[in-house]
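S.K.: Following this line, the structures themselves.
What follows draws every value from the coordinates through simple rules; no lab data is involved. Worth saying up front: this structure is predicted, and the values here are computed from it rather than measured. Cβ atoms are built from the backbone, for glycine too; each structure is taken alone.
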Structure P
Amino acid sequence: MALVLREKDVRLLLTMPDTITVLEQAFHALAEQSVANLPRSRIVMAHGVLNILAAAAPALGVLGYKAYTAFREGLRFVVMLYSAQDGRLLAIIESDWLGRMRSGGTSALATRYLARDDATVVGIIGSGNQAATQLMGICAVRRVSAVYVYSRTSQTCNVFCDSMSRILDVEVRPVATARQAVESADILVTATTASDPVLFGEWLRPGCHINAIGSNWSTKREIDLSTLQRSYLIVTDSLEQARAEAGDFIIPANDGLFDWAHVYELSEVVAGQGLQRDAPSDITLYKGLGIALEDIATAAHVYNLARENNVGQELLLLE
């Protein structure tokens, strides 16, 4: 029988430290080419979009896909998880929280490998759903002393700061401009829906690490050209997917201002095969798009925990 896991079940079972550990193992496997990952495909309709991401992780005993719709009425996410041994449907998992956690966990993994060890001050541009798990992930891998947050909507920003201060026991403060969030940051997050840059390279302090995770459309970008030019090391979770979705790279590349040869994959960095930070003053950039392997590895972990803890609802299917 397949297991149905609701959002409340995922929230009960999934922790950030576990998510980071699972993702680190998954990116090691990706470096070893022992997993399969397909870039996101989209069906764009007049009023919304269907997105599908598929991956297989034989070592975890699973394969599957995440499908989600994005309409004016909202976003809806589900992961279908199958056995890699016999193809049985193992689980149907509501995956809004799972997706936010794996995004925050992957950025945390990039932060672990790319940010300075002594990085303590975080800047965030954006205060939506993704920003929360981004900050949770960073706090899991660095000793954060202060967080500065800018959002276009001050009320939303204030609520976010109050909530995250309580949850993480860290000083989280709203600031009046994006530049104020950036200038003192050792680690910076851009988590917006912007179509045009919200981060400008001239604002960055030497040694900053950036997690740019808001845009995964070829026509949108959060960071400007000077941010790319100042970055010593540029990393993404999938170069193949970035060539189709990362407007932060695609737009300047199409103008002849950016060279794809300068982009490394996170799996290379995790496995010690790519460049590493060379000096404390180096600026590093992680461009997170969100790939299928992240979803499927995290979903497998949640499924195993659910079985161990008798969580979820059994669904009888015809074999």
Structure Q
Amino acid sequence: MSLPFRFVLGFAAAVACGAHAQQPKAALDAYAEPGKLIAIDSNRRLNLRCSGEGSPAVILESGNNADSMTWFKVQPGIAKFTRACSYDRAGTGFSDGGPLPRNVDTNADDLAALIRAAHIATPVALVGHSYGTNIVRRFADKHARDVAALVLLDPPPQNVGEFSPEFEKADAAQRDAMLAAVKNCEKAAETGKLDAQLPEFKDCLRPPNPQFSARLNAAMHANKLRPAFWRTIVSIAETNVDLYRQPVSKSETHGAIPLLILQPDAPFEDVPPEFRKAMEQARLKTQQAIAATSKRGKIIPVAHSSHDVQIDRPDAVIDAVRAVVRP
């Protein structure tokens, strides 16, 4: 499933939609600087933000190209009853870039390295949103003993072409256009021209968000000037082609690990109407297949929510996490 270019430009729009008058700016200003930079090898650091006390610790895995700020509503609620940690994946936020390709396996390996380097006690409960659900599931495949529970926020539909061959054609065209645009931004970042206000790069960066402080806007802007950010976007977009084209693997299994899938009721409002039915059919089949990978898999409907459940219904996410770590 291709990523619309408007989303590639930053997660700030979704945050702003959920923030407006309900969220004071001061709560977001913490994201204008790194939390704790953890060295996961001799050359790279990942930005980690932990709060609260208790076990099992809860690790929050963001969606595609989002960073730890996506959890600004959820993490404080979880931290009231156990330790909660969010982080910026390689190439996003304040984290260093990582070796290419950036895919589910390399990101799952980074997560394992981060948990070890930060001395986070295992097993941990893993919460993933969108693309992040694939990462935490892959981590669980590789490190089952280190996983206490999985909470998955709207895993994206896979193999939509089964229900609409037309979608595959349209998706490929959109993906090609998006990749060309992002590679243009990558080239500008590598040559130091991304911030030069040249017309050919005008779509690469968002203007300052009036709902954010000048300090936060400046930090977000600086992070997106880095070539590593754009290299990461390009690589994930390329490797996601095969990931989303295939159905859920029949060999995937999570034994008796508690596995909750939060399923919002309005995930495709920005999808062209002619593809919504196929997307929904593929989403339901995908999520049912994922739920079946665990003897304790369960799908939980979430009303009044878009795909960004952590923004629209943070209460539902917090309740689901509480259910698996404080049963």
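S.K.: If Rg/Rh (Cα atoms, Kirkwood Rh), for residues 81-120 alone is computed to be 1.00, which of P, Q is the source?
M.R.: Working: P: 1.26; Q: 1.00.
Of the structures listed, the value fits Q.
S.K.: Using mean count of other Cβ atoms within 10 Å over residues 209-216 for the comparison, can you identify which of P, Q gives the largest number?
M.R.: On the way: P: 26.6; Q: 15.2.
Ranking P, Q on mean count of other Cβ atoms within 10 Å over residues 209-216, first place is P.
S.K.: One of P, Q was used to compute mean count of other Cβ atoms within 10 Å over residues 217-224, and the result was 20.1. Which label is that?
M.R.: Working: P: 20.1; Q: 17.6.
Value 20.1 for mean count of other Cβ atoms within 10 Å over residues 217-224 corresponds to P out of P, Q.
S.K.: Consider the structures P, Q: one of them gives 26.8 for mean count of other Cβ atoms within 10 Å over residues 185-192 as calculated from the coordinates. Say which.
M.R.: Details: P: 26.8; Q: 17.1.
The value was obtained from structure P.
S.K.: Identify which of structures P, Q gives the largest calculated value of FRET efficiency 1/(1 + (r/R0)^6) of positions 33 and 201 (r between Cβ atoms, R0 = 41 Å, to 0.05). Could the numbers behind the result be given before it?
M.R.: Working: P: 0.75; Q: 0.95.
Greatest value across P, Q: structure Q.
S.K.: Another one. By the measure FRET efficiency 1/(1 + (r/R0)^6) of positions 57 and 153 (r between Cβ atoms, R0 = 35 Å, to 0.05), tell me the structure among P, Q with the highest figure. Mind showing how you got there, number by number?
M.R.: Values: P: 0.35; Q: 1.00.
Sorting by FRET efficiency 1/(1 + (r/R0)^6) of positions 57 and 153 (r between Cβ atoms, R0 = 35 Å, to 0.05) in descending order puts Q first.
S.K.: When distance in nm of label points 7 Å out along Cα→Cβ at positions 145 and 233 is compared over structures P, Q, which one is greatest? Display every interim value, and only then the final one.
M.R.: Values: P: 2.4; Q: 4.1.
For this comparison of distance in nm of label points 7 Å out along Cα→Cβ at positions 145 and 233, the top structure is Q.
S.K.: Please state which of the structures P, Q yields 1.5 when distance in nm of label points 7 Å out along Cα→Cβ at positions 89 and 113 is computed from it. Write out the running numbers ahead of the final one.
M.R.: Details: P: 3.5; Q: 1.5.
Attributed to the structure labelled Q.
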